[in-house]
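Colleague: Below you'll find the structures, each written out as structure tokens.
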Structure I
């Protein structure tokens, strides 16, 4: 286990693959840790340098006091990549991780040569919606909200299987300040203009059963970036890397091959 410590946060990082391999960095969704990508990294081609990290307030990273700004989350990703001397990477971001990817690409094109924006948007929800959610969590904790979160995240078939239990538990045990801190960051983020100015290879992935970022919203994001590639994963919800990891890995591998980012 590796921990990178900065002035205001310590971030848990996991690096797999050769140090000189083409780098792929993964950013997680709200309420999950880097284990989100476990089913996907295994089938990816050998020789890639795969970098995962727990964002602040999640997993084994420390939990600074809420609220957080999106700028802080983007800076955390930037500092992880700088500390690991990563350049010219592909950043794969899901949900809030996709917002981080958009912000990082706009800020540091030396770090990011391409993005995979999964189950995300340039703006997710409304400030009022997120403020209501923060108030509800501060009042009653995450456990009462976990079933509704599972409904937004997963297809009915997955929710009715035993496989959903670890993901519900992951949400229930997420630090409240970490979760609400990131909710505040999402509430304050509108990347329509900055993302529309991006000029880099982009793969945009949606799940047709996604109740958190519906496919039409994700497709709108794809239309902001000239030349982007859009993939709709049928039968999958907000976390298609969990529900259909082999298909997800295939989409990633095809994209990496197309942009010349395979060993």
Structure II
């Protein structure tokens, strides 16, 4: 049976992406760049130094290194869309797949699926690090800190939400890559979107404006899904925060599609 056009477009993009030497290394870096620092962070914590009362969110801390590991996922997604512009092979792709929408589909779906797979491994490694290390540092059930476990509803939501977060980061990178057609430019803009607002917020003295910036920051809002304690103190709800990141990713994809339908000589 002949595969449908969308399936063929996705297969073509998968074939191209897996032949890039950087793909496997970036995926590995995304996993190790999340799980490794998580092990270091949880290992550096000590219950006696936590303060009284200690309100540490052990799940959120265990997953916090995704702020670092996401860079590899972002670069992978950008490369998936900009590599053909840099090598001037986009024109053969558009000739083989005349539908710009199908080209977009392949270039968004494949990196997103890979990001999801890497995210599952990264989250599993990070939670395993927290579950293994934190009890030895005094964060035990006797002190009000049960072991980090996917059996807990809030921890499970944080884990699933973190995987979705990485998928959305990949979608954001793919959209910006199609829009800007330049690896360095797309990565720079994406990093500015993710890290810029939190940096600006640190220089504000007004807590109201700080909270507003956190609510519209794609990274800060998106990673609210990792919180399992003091949820009322968060600037935005867990799923609403992922919704904010989804809007950024959707806007990037729409802009990328518009740019894709208006090819230049570089195509």
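Colleague: Have a look at I, II and say which one yields 11.4 for mean count of other Cβ atoms within 10 Å over residues 49-56, as calculated.
Modeller: Working through the options, I get structure II.
Colleague: Of the structures I, II, report the one carrying the highest value of distance in nm of label points 7 Å out along Cα→Cβ at positions 41 and 57.
Modeller: I
Colleague: Among the shown structures I, II, from which was the value 0.80 of FRET efficiency 1/(1 + (r/R0)^6) of positions 129 and 177 (r between Cβ atoms, R0 = 25 Å, to 0.05) calculated?
Modeller: I
Colleague: For mean count of other Cβ atoms within 10 Å over residues 81-88, which structure out of I, II has the highest calculated value?
Modeller: Ranking I, II on mean count of other Cβ atoms within 10 Å over residues 81-88, first place is II.
Colleague: A further question follows. Which one of I, II has mean count of other Cβ atoms within 10 Å over residues 25-32, as calculated from the coordinates, equal to 19.2?
Modeller: Source structure: II.
Colleague: Separate question: Which of I, II yields 11.0, 32 for Rg and Dmax of the Cα atoms in Å, for residues 145-184 alone, as computed?
Modeller: I
Colleague: Then there's this: Here Kirkwood radius over Cα pairs in Å, for residues 209-248 alone has been calculated and equals 10.8, so which of I, II was it run on?
Modeller: Comparing all candidates, it corresponds to I.
Colleague: Related question: Hey, log10 I(q)/I(0) by the Debye sum over Cα atoms at q = 0.11 Å⁻¹ derived from one of I, II reads -0.64; which structure?
Modeller: Comparing all candidates, it corresponds to II.
Colleague: For which of the structures I, II does the calculation of helix-only ellipticity at 222 nm (-39500 (n - 2.57) for each DSSP H run of 4 or more, over all residues; to 500) return -24000?
Modeller: II
Here, each number is a calculation from the coordinates, and none is a lab measurement. Keep in mind that this is a model prediction, so the values were computed, not measured. Cβ atoms are built from the backbone, for glycine too; each structure is taken alone.
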